[in-house]
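Listed after this line are the structures, all set down as structure tokens.
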Structure P
Amino acid sequence: MQPQSEPSVMKAVFDQLKEAHFDICKHINFIDITDPSRSPEADLEKAGIKYDSILRFTDNSIKSLADGGYTMASADGYTVNFLLDDAPQSAIFLGSTPSGISQEDSESLFWTLQILFVYHELMHAKDLKIEKNFSLSDRKVDLVKAEIYADISTLRFFAKHQKSGADVFRNLYAAGILGRAKTPIYTRIFNGITKSFPEAQLKAWASNSILPPKTQ
């Protein structure tokens, strides 16, 4: 048997994460996330995922997501929560060109980015399952805490496995956090992250990232 190439290794890691979290999310799909005609219903139907209704949550502490600088315009993935036979479920949709990178550009980098994005979204699905920051009874969410939870969980996972080569993912994720726009909502998220991972630590990791932080 020939040794796996690096892209094949990254794809295998992605598949392992999917399998390990199958109890949290059974549906992970790739879509053109830039399509302006998209909707949760349309994405589920296009993927052939059965659902009864979409679970929509509100955060009364945030008057306007757009005014707070939190939009799907720059997202590389998102999670749709829905009900099927009265049971809450999640479906993850990942952009087909994460951070503008296609498989043709760099297959290895493509899968490296997808690993980060899918783990982050899996943590949102887990959050719903354990109702840490989501409340199914009244359809409420603490959006900032939910994002902090997903970010910290992702950093902790890859930091924990850094001796197995996961430092590549950790460093790239830290760079992604530092490169986010300094909008009101993302500033609150960043301040929450730095309570667990100080900014100096994030900058140290990001300095070794295979991609530099984006400049906003």
Structure Q
Amino acid sequence: MENWRSELEAQLDRCVSLYREASGPRLEVAFELYRREELLLPLWVLEELPSPDEFWPWALEKFSPFAVEEELLRWEALPAYRRRSKILKQVAGAFASGWLELAIYALFPLAEGAVWDTLVRFNPLEKRLEELIRKRNRKFVTIQYALKLLLQRLLSISDIPSFLDWHPFIDYREGTLNRHAIQHGVAVEFGTRENFLKLLLFNGFLADVLVGVEHNPET
């Protein structure tokens, strides 16, 4: 078990190191936007964004259906997302048609699948761990756990974003982006462009971060 945990942490350290190096001084922008809006952004957005104050006007104008499709295609450079290319095309089609709820429904499990493929499915110690405990198809690495470790290393933040966290159904406020409420059918009126873009760009962030291990899954 300890070797498995060490391998996972080594992979995450590689991911964070590469993202930090690529973002350079713009990492401060990433920290500020996470503090304000819980936004986690791909590197190219950090580079193009004029300032943190202008994020939403810039993003709402920038992401036409064509720009959304381009961003989804960009992820296909990674095996974890390329394996889900049919779903990516359906997300693009849903957004272009204005079916934002359907697009959001698809983006949550896409993020989880990318984490699963990269940090668990291709972990060289995974098969041995399954044999050791004699139990298959369980999740030692949830997206919440992986993201908590990533954010601790990248931004020195210990909490995960609220849109991925567990939320009591009785306290859910309609229109809020929250994985737990949406995937369990509690949320109804969550199909806004802002919610879609937050989740789209979160997946883009994952695509940029996970490239640190995705390019060499056997190590």
Structure R
Amino acid sequence: MASNIETIDHEWVADLWPEPYQFTHALGIAKGDIQVHNYDVVPRTFQGLLAWAFVGHNPTALDMTRTVLLQYLHPPVYPNMPPKIFPVGVRVQGFVDSVNLRPLGNWTRGSSPSSALQHISLSGAGKYEAQFTHYVSAVNNIILFIYRSLNGTPPNDNFLSQNSLFIARRVFTKVTSMNRDMPSMLNAEDDPMQEARFVEDTWKVTEKLNSGMFIADEGILWTSA
């Protein structure tokens, strides 16, 4: 699930993109297509964020790099389903400035697996800044909320997003006593030269990123990156 970002007039930013960049109705996620709940919209204020989400323990953490998780404070409740954690998701869209979603990201043999990343950088491409600025503002508010929740020093302005969004994730998980027996998620197509086997005693790929392509009249065709 993912939450939507609003303008000050309570319009969903995703609904404001012009054709051919208007995907919300085709995906059935436009504001008029669903019953809106508290978790469907990202609050614009710090007080609103306090009533919307919290930074809590991540029970699925496999190493010390992912020990906390931003979670919905009042997630959906489904009949006959035991309570579960719902990590916060935020729906954004933009034009791709740069991307590296290869299974091993920017890692090469000889470099440190601890710094290997997959990433995508989005912007409004100069023409659609009116829409994209709302995404940047909302994401920056969430970053500040997380820092304050952890009693950390708020990042300086250079750390916060300005005109684009750089979204990244770690590729490798450090091998510990808790996850030593977990198999790698890589297959032969992901790593044809089997480079990752040279670090598998200390680092493994235990999660893979899902990605897909939206095709008109067909919806989203999912794949794993």
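Derivation of every value follows stated rules applied to the coordinates shown; laboratory data play no part. These numbers come from a predicted model, not from an experiment. Cβ atoms are built from the backbone, for glycine too; each structure is taken alone.
Here helix-only ellipticity at 222 nm (-39500 (n - 2.57) for each DSSP H run of 4 or more, over all residues; to 500) was derived from just one of the structures P, Q, R, and that gives -4000; the source is R.
Taking distance in nm of label points 7 Å out along Cα→Cβ at positions 121 and 169 as the criterion, the top structure among P, Q, R is Q, with the largest value.
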